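For reference, the structures are reproduced in the following blocks.
Read-outs throughout are calculated quantities, based only on the coordinates presented, and are distinct from any laboratory measurement. As the structure is a prediction and not an experimental result, all values here were calculated from the model. Cβ atoms are built from the backbone, for glycine too; each structure is taken alone.
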Structure 1
Amino acid sequence: MSIKYVVLGYLSWKPMTGYDIKKIIADSEILPWSASNNQIYHALVDLNKSGLAEKKIENQVGAPDRHVYSITQKGVEALREWVLKEPPPPPTKNAFFHQLMWSDLLSQQEMDSSMETYINIVGEKLFLIEVEREKQINIPQRTAREKFLLDAIYKNWSAHFNLELDWARTVHQELTRNRKLTDA
């Protein structure tokens, strides 16, 4: 997925600066994207050059000028074409599975610590998703369908992390209960 479509999507909500977009991306648990400031600003420049976004400069007293971008009709059409493309499959990479696969090298205490750390990480992520769901900061809900879709995304992430948390707790409990699995 190209950052330019993510940026176009945010611009479809309202005119924004690169900083506004970076803040939304950084604050979102349900629409994750790892984009640097450079990538966002380059995307905005490219979108402007290609006529998918337009830039207005707002002068500020005592501060640098603000470069505010808005999506053009051509940008809306490009975003629509991208949304119509075949979606990629859900991500299936989980680095913890690799750590877990070779954690037989660990003592029981180290294994417990590793599992507890993972359980805490997953639990924290779930908590952050629920907090974001309650606050719904920076995400407009312009139509009933958009509100429904946003809620569906929250439910998906919540279900995903609840399932992951249940799985991790079960693995940890079984390893603790059945010492012969770990003390070979």
Structure 2
Amino acid sequence: MPTIHLIEGPVGAGKSTFATSLAQRQSGVHIALDEWFAALFSKDRPATHFVPWYIERKDRCAEVIWIAARRIAAAGTDVVLELGLIQRQSREAFYERAEASGLSLSVYVLDAQREVRRERVRRRNEEKGHTFSMVVPDHVFDIASDMWEPPDEDEIRMRAIHCVTTDETHCVDGDA
């Protein structure tokens, strides 16, 4: 049975690098919400009051990604999703949706120290390498980081979450 692999964590935690590697190892399809969002909406981002604007578009984008993920899984292929579900409520809604669909779900949560993540994001903004989707200014990094709700012990236990700690240069994915 194909598996949906959900990759979550705060901005700059190494999710895209990890997801790309996992998709290769699983012969799966990696879908990153940030890539879709950047292509569809970034040019229209307002200079101020962008959080409500962002959330509405993110939700619409995630809905279309879910439809694509179900189709890919129905075709027999694993899907590695990077959706930016930084708050528990949105993760719980996703868990319930995956369970209702009958799909197998594996969840990975990545994290690193805030200053390590900030430097990664700054470097990604400058280099615009393979994990770059859009510029994340420091103030947006701070907003997103402050909104991050790491899973508590109950969520980790109930969802059998693989916790992955990343360092300066690579992911440490012993459970992956």
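For this structure, a couple of remarks:
- Each of structures 1, 2 was scored by relative contact order in percent (Cα under 8 Å, 6 or more apart); the highest score is held by 2.
- Source structure (of 1, 2) for Kirkwood radius over Cα pairs in Å, computed value 16.5: 2
- In this comparison of 1, 2, the computed figure 13.1 for mean count of other Cβ atoms within 10 Å over residues 30-37 is attributed to 1.
- Label whose coordinates, when helix-only ellipticity at 222 nm (-39500 (n - 2.57) for each DSSP H run of 4 or more, over all residues; to 500) is calculated, return -21000 (choices 1, 2): 1
- Of the structures 1, 2, the one that 3.1 was derived from, the read-out being distance in nm of label points 7 Å out along Cα→Cβ at positions 14 and 38: 1
- Comparison of 1, 2 by mean count of other Cβ atoms within 10 Å over residues 54-61 - largest value held by: 2
- Structure (1, 2) behind the derived value 1.04 of Rg/Rh (Cα atoms, Kirkwood Rh), for residues 6-45 alone: 2
- Comparison of 1, 2 - label where mean count of other Cβ atoms within 10 Å over residues 102-109 is highest: 2
- For 24.0 (mean count of other Cβ atoms within 10 Å over residues 78-85, calculated) the corresponding structure among 1, 2: 2
- Structure responsible for 2.3, with distance in nm of label points 7 Å out along Cα→Cβ at positions 70 and 158 calculated and labels 1, 2 on offer: 2
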